[in-house]
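Take a look at the structures below.
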Structure P
Amino acid sequence: MLSREISVLILGEIFKNYSFENSINKNKDYGYLSSREKSFVRMTILTYLRRNGEIDRVIRSYLKKKIKKKFFINVLRIGVTQILYLNVPDYSAVNTSVSIIKKRVPSLTSAINATLRNISRDKEEILKKSSTIYNLPSWIKDNLEKNVGKDNTLAISKVVVNRPYIDIKIRKDVFLKKNWEKILNGRNIFNEIIRKRDLGKVTNLPFFNKGHWWIQSLSSLLPIIIVNNYFKKIEKNRVSVLEIGGAPGGKTLNLCENKYKVTTVEISEKRIKTFKENLSRVGFKVDLIHGDILNINLFRKFNCILIDAPCTASGIIAKKPDILIKNKANILKKLIVKQYDILKKTSTIVEKNGIILYCVCSLISDEGQEQVEKFLFQNKNFSLVKLDEKMVGGVDCLLTKGSITVTPLSLQNEGGLDGFFIACFKRLY
């Protein structure tokens, strides 16, 4: 029962607007659980978050009287998650939920018992009538339908409820020397990317300490492929690259292994720490600056600027499903302003004939294509470098007026990709 109760308490913290990982770290009892119990807690909460709309819809339908007590509702959420979507005996899900309520809110014992038993009884019919589209909040669903259409939005909703794969990027200089599929128990899906389902403890994986690889999604590798294609006739050590928002460092490490001269600006002190650890382990060096690009004077220009802009992260909800229960519509306007301010600032520090790559892990057009059109309208000294599938190594993507978007439906036979938008601007004068 303890693991279920801890799950309820952690879920309560997430609903207070803490992230999934921060909510787990705040719970002291979680640290005393066995590895198996910890895995169960994480799986239960993540499953609820991915299926939150479907589960809450069932609860509203079966709860006979309106009960506002948040703890009670969260116990129901954890109970229903187990009954509908986890390999847990129904009687166990019901009994542990009843025990938790009996200890904390005894007056609601009968209510939770009756509600969960009724849901258990109707489980097959409930699952038959449910739809994954219910899990997308309106601020994501409406924007997705506008950007990729209703059919693709429904298809994406079916993909992101599944546990995501983990991508591992192998260093180019060691990739052909070993059988990495066998070593890492994964499959080679693209270039030097090995994809795994279960990661376990990262530091326990072979060749971690030797710096032969790092965690990086295939989507975030695509901007580097574009940079390589653009500068393919120039020696890479003569190309200066400014990366904005580089931590935890996947794209930076890609740039380093390709021999570019890299300067990275990162605003988050916590992410800087992880960044430095990754650089040290792999053995690369960059000019690392801690701060906000909008408040920094660099006193020089760069051949290439790579922007990983702050965004709603609507493209990575499979990996960060707590996004689904947070209303980011309220901060979308602020993010859009910040994104454009970064574009505007970098337009003054890129060399003539140099490029700016603008990237967001978002599928919302306000953060992607609309920013592109605004920037081009207000900055006549820039043109759009038209991107296509060839520019990103043949990965299937959506093409929109010269920009590209990869979605969870891209490379679907290999498990899909994180949602990612990329545009490339060239400075003319």
Structure Q
Amino acid sequence: MNEEVKIPENIMGTMSENKLLLKIALPLIFSMLVQALYNVVDSFFVSRISENALTAVSLAFPVQNLMIGFGVGTGIGMNALLSRRLGQKNKPAVDAVAMNGIFLALMNTLIFMIFGIFFARAYFRTQTDIAEIVEMGTAYLSICTIICFGIFFDLAFSRLLQSTGLTKHAMIGQIVGALANIALDYCLILGNFGFPKLGVAGAAYATVIGQILAMIVDLTFNLKRNKEISLKLKGFRPSLKVIGEIYSVGIPAILTTTLFSVFAYGMNRILLGFSTAATAVMGVYIKLQSFIFMPVFGLTSGMIPIVAYNFGAKKPDRIKKTTRLALTYATGIMACGILIFQLAPRTVLSPFIDNPETMEMGVAALKIISLGYIFASVMFVIGSVFQALGHGVHTLILQSVRQLVGALPLAYLFSLTGTVNMVWWALPCAELLTAIASFALYIRVRKRELFAVKEC
């Protein structure tokens, strides 16, 4: 007879919803802002080398985004399943999810190592025939992919910490990695403090070293502080059932992440029909929007384990309260973003843009695009609820509506007017369409699952 090993109720099911959401989300929001700052600083240092260097690193973005998509998607699936097993208080099942998640991190590492060894140069040759860009880009991407174990294992270890409420510990690991990355960028790219001047390769080495340091910190916290999960290699065998459950949520999340690469590529093609300046404005906007969107992503990442745990524990009221709170906070953050981009667009654009005509184009873009932020907050929160409940396909549908069904076709149609500022209107219109679709799907899932769950 198999005896279920119970684990005690944790804060996910007992602490007040507002206090719990803030406890988990605030460290994540802070660490997300650190990551957003890193992205800007990293681009700044690379731009000090040359325009070709910045172009090479920019062309590597789709592959790096895909790496993040694989790691985050696997982590989201693992996080949702792990939180449900914790809610059910089934210790062997909790440990099985954790170990299978780590196994998947290893598989992701091997996939991208193979790409880096055999296909990095070919990837750049499909995009440009400028030898300098191909050489610098290949050097950068080869390092980032061949030495990629840090990012995948860190994402797995940090999700284990988040699922058990140790978000401050996960935050520490992420901050250590990001700060090390920024410091090493200054040293290795430009050759300061006696370090060799490695240029673009230095940026890649700074990235992977930061990832490895974050991985070490998060692994240490799991081994020393995480009492609800036991990481044991002895007797471990990968489980196709557990892997399937992880990827039932994870694969849609992976596909969701890759949609952004497709969207960015399509928008660039449309904007290049007007000018290279229009494409530059879009690139700057993406960097600036991360300072608004990243806190919301931290908030929604914090709510996923809460919703998943209480779904497993059959506590629908806690799910509904957490969702309402998250939507309120997300709307507030987005409202702040609207105010910044409406009232001070020149201030935030000035570090990146000098040309007066490009500045005017950028001001118009920020003012128009930010009008859709409130609608975007609805999709982000509801999409995270779907992930927590194991409905990752619903999240994928919403992202497809937002970026491929809504934004790109509308951008193309608006571009036929011959006015670049009309293209920017495609984004807030797409956010509105997605918000409507989000509510429709949420009402259906809420009636079918949340109302059907009897409170324990």
Inset, instruction - Consider the structures P, Q: one of them gives 13 for relative contact order in percent (Cα under 8 Å, 6 or more apart) as calculated from the coordinates. Say which. - result: P
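Give the label, chosen from P, Q, of the structure having the highest value of volume of the Cα convex hull per residue in Å³, for residues 237-356 alone.
Across P, Q, volume of the Cα convex hull per residue in Å³, for residues 237-356 alone peaks for Q.
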Inset, instruction - Assuming -26000 is helix-only ellipticity at 222 nm (-39500 (n - 2.57) for each DSSP H run of 4 or more, over all residues; to 500) as calculated from a single structure, say which of P, Q it is. - result: Q
Legend entry - Test item: distance in nm of label points 7 Å out along Cα→Cβ at positions 285 and 333 calculated as 4.8, pick one of P, Q: P
Inset, instruction - Identify the structure, out of P, Q, from whose coordinates percent of Cα pairs over 38 Å apart was calculated to give 22. - result: Q
Inset, instruction - Name the one structure among P, Q that distance in nm of label points 7 Å out along Cα→Cβ at positions 61 and 205 of 2.6 was derived from. - result: Q
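Work out the source of 0.95 here, i.e. which of P, Q gives that when FRET efficiency 1/(1 + (r/R0)^6) of positions 77 and 133 (r between Cβ atoms, R0 = 35 Å, to 0.05) is computed. Kindly include the intermediate steps, with their values, before the conclusion.
Numbers: P: 0.95; Q: 0.45.
Only one of P, Q returns 0.95 for FRET efficiency 1/(1 + (r/R0)^6) of positions 77 and 133 (r between Cβ atoms, R0 = 35 Å, to 0.05), namely P.
A short reminder: the numbers here are calculations on the coordinates, not readings from a lab. Note that this is a predicted model, so its numbers are computed, not measured. Cβ atoms are built from the backbone, for glycine too; each structure is taken alone.
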